[in-house]
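Structures given as structure tokens follow.
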Structure P
Amino acid sequence: MLPADSYKTVRRRTSSTVATPGFRDLEHAGWLEKAAAYDHFFANITDQSIAPVLDALGELEGKSFLDIACGTGRLAGAAAARGATVEGIDFAASMVAIAAGNFPGCIFTEGDAERLPYGDCRFDLAACAYGLLHFENPEAAVGEAFRVLRPGGRFAFTVWCGPDQGGELFALVMGAIEQHGSFDVGLPPAPPMFRFADPGASGKVMRAAGFTGVEMDTLLLEWRPPAPDAVFDMIYKSVVRMPMILQAQSKTARERIHAAILEGLDFLRRDGEIVIALPARLFSGVRPGP
């Protein structure tokens, strides 16, 4: 599990003060920068969970659907293809712009998942794919999902499993950092990355928000990188948290970490092909009502 101080401290000087961006600031800046590369490097992994997420919501035809932390809109577009009327929201304007270009039949809005700009009981269905780990206050985001759902509405979300739950990519990269570098590099606090992969933690938060009938499934996702070096393209170009940790290492430590990652990939070959397990948890629940 990533330690709490998993973000680089960056100082921004103004005319009279020196501000230190926190967790949310760095997440926001990171996703603004990485939006253009996300589909190319990471979507072929997350796309594997689109059908299970929508299946967990039930019938979509004629329903209103909100995609929270919509990214480039791929879940939203799939929901629309199943007959839903779809809106998506993301805090990164660059993601919203790409999503709108990808799926012009949906409505996409820049906004905060922890303070959704919608009235109560607005949507029939809602989902958040891999967004909770990027929220400063994920409990608030789950509560907001409950608020904007109509009675009887369903909410689903996905989160990554950690190294101790079969997440081979996280085990490989984090193990290399632990062996050859350090997580203690003066970064501002961040929520535990894999907290919501624990069924007890997610169930507690869902029930506290008011959801009932909470269910969990494990999605056995995998990634087959075309070449070993593709791992670094994916890490540095399409995700936010891990590059900050790696870039905070000394040059020598980072080189050793890279070498250890490449060496570890050899143990993940099946019939000569690299196959990396990236399991995820899928949780769903219902807002009670008629």
Structure Q
Amino acid sequence: MFAMKMRQDSAFARWRGAPWVWPVTGFVVLWSILVVVPLVLLVFYSFLQVRGFKVDWTFNLDTWARVFESGRWQVTTRTLRIAVTVTLIELLIAFPFSLWLAKACKSKIVKAVVLTLLTIPFFLDVSSRTIVWRPIFGTQGPLNSVLVDLGLVDGPIEWLLFSEFAVHFGMIAPYFPTMVFPVFLVLSLIDDEYIEASRDLGASPLQTLSHVTIPLAMPGIMAGIVFTLVPTMAEYAVPQLMGGFTVNLLGRSVESALTALKYPTAAALSTFIIALLAALLAALVLLLHRRGGLAGVFGALSR
């Protein structure tokens, strides 16, 4: 026991003497001030009210009551359904693409070009990238015209625009890089000897993928899910442009509340979104932890 305590004290002393301690500590404190404190104030603000364009600082639950009485449950379920579906679609598309880019593509020039192309969407506003699809998907747009001219449909397809399909389509392109980058990074860090050893032991490509590649890529998959699910839950530009007034999501409800100067309502809806995201991510982490995925994956990558 005494020897164990001495080792702990020695490790603590080495940690305190490390040159990176104070910069990391300062970053954590600054991050807490800039991120955590506003979140706490956001939650606090959701329990207030606005009366005559002035904030009533009396703590109450009236704002939350109005949020749940206004039919937001339907908007919430729609938001969850679309966000989870878009995230799954992105994962199904991004994982094989990232696997090809990390392991099958041997040309460094091609990798550099592809990664550069993936960064282009970050330099463009989401609205400007989305608005171009409205005339294409419209009833009088070129897509409907081609389908009608080919005889594939009898008349213009109305659900191509201002529908959940249109919202799904509009979200896939903007959030594809946020899923690709973390998955590609982790796949690039996987040693090829693990894959070769699996093949030498007689595993099929599918067995190697399911028992070696995917478990080792789980940190990147988790990061990609977080980076995609979180912004899609709060997205408002794409639903407004591609969904019109027929597809209302929580992000758009927050934007409408801010426009109407209903700041406590916007704070309550934002808090509700954060709570939903925390619950979803906690469930995902718990699922992986029960399957023993996290410890083994991080242990293998740290070797």
Structure R
Amino acid sequence: MYRLAFVSFHGCPVARLGQKDSGGMNVYVLQIARDLAAQGNLVDVYTRYHDPSDPRVIDLGNGARVIHIEAGPHQSDKETLYGYIPEFIRNLENYCSTEHLSYDLIHSHYWLSGSVGMHLGQSWNTPHVTTFHTLAKAKLRARVGELESNLRVSEEQKIVSEANSIIVSTEQEKQDLVQLYEASKEKIEVVSPGVDTDQFHPKDKIEARKSLGFTDDKVVLYVGRIEPLKGLDILITAFSELDDISDVKLVIVGGNLDAPDEELYKKLLNLKFSIVF
């Protein structure tokens, strides 16, 4: 049995999905923590308080917990969070000292958490494994007009150099780390994300389309939060430039309808083709 410390600084794994900065990474951290605990390990996931009504500790079952740590205002934008990392580290270490906690491994998620993981690994003399989920240099290369800070690029470079191991989801991500950050191939492990087969499993395609009210139209499907960084505007622009869309339906699944991105919704509502939410 191992005791593992997960660091998900800005992404609480029990936050309501679909809200800003709450999506795939949150699900990933939550499921990995639960699965490792089900194998007999003890897993503590450290994250910022994002809601003052949340309890300090949330039991996930089988020895997995989410532990909220104070660090800056609860509703801070992600762009400002780097400045609260020292407070997060200080409060996290105080909590561990009070609770007499020590860990066999630290696993950080995203570059902000990686900065925390670097410090904790050195302070505790504990191996630090990191998963970036996205990389600044890869985003800058992939999309014209993408904005990423020099601070993030610099921190990612430090994390790549310092981490004992880096877990990635694909061979392409491994190549990006090697080519763009000069990462050592030997310390990168490709571990494809799993699938919850109790929730996701094959069904009859025709029956599925009927149950959703789709006809014989071709369907272009988008699943994700409705915000600019997801590139939905690129999909909409490409879709609108198709020569013939008379038998094509664009289906958008996801997003927080209570707090939409105003400019993006203006585009969506002014479309001249069929769209389904």
Practice task
Using the calculated result -1.03, -1.10, -1.17 for log10 I(q)/I(0) by the Debye sum over Cα atoms at q = 0.17, 0.19, 0.22 Å⁻¹, for residues 61-180 alone, pick out the matching structure from P, Q, R.
Solution key: Q
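Ranked by Kirkwood radius over Cα pairs in Å, which of P, Q, R sits at the highest value?
By Kirkwood radius over Cα pairs in Å, the leading structure of P, Q, R is Q.
Every number here is computed from the coordinates shown, using simple stated rules; none is lab data. Predicted model only: the values in this text are computed from it and were never measured.
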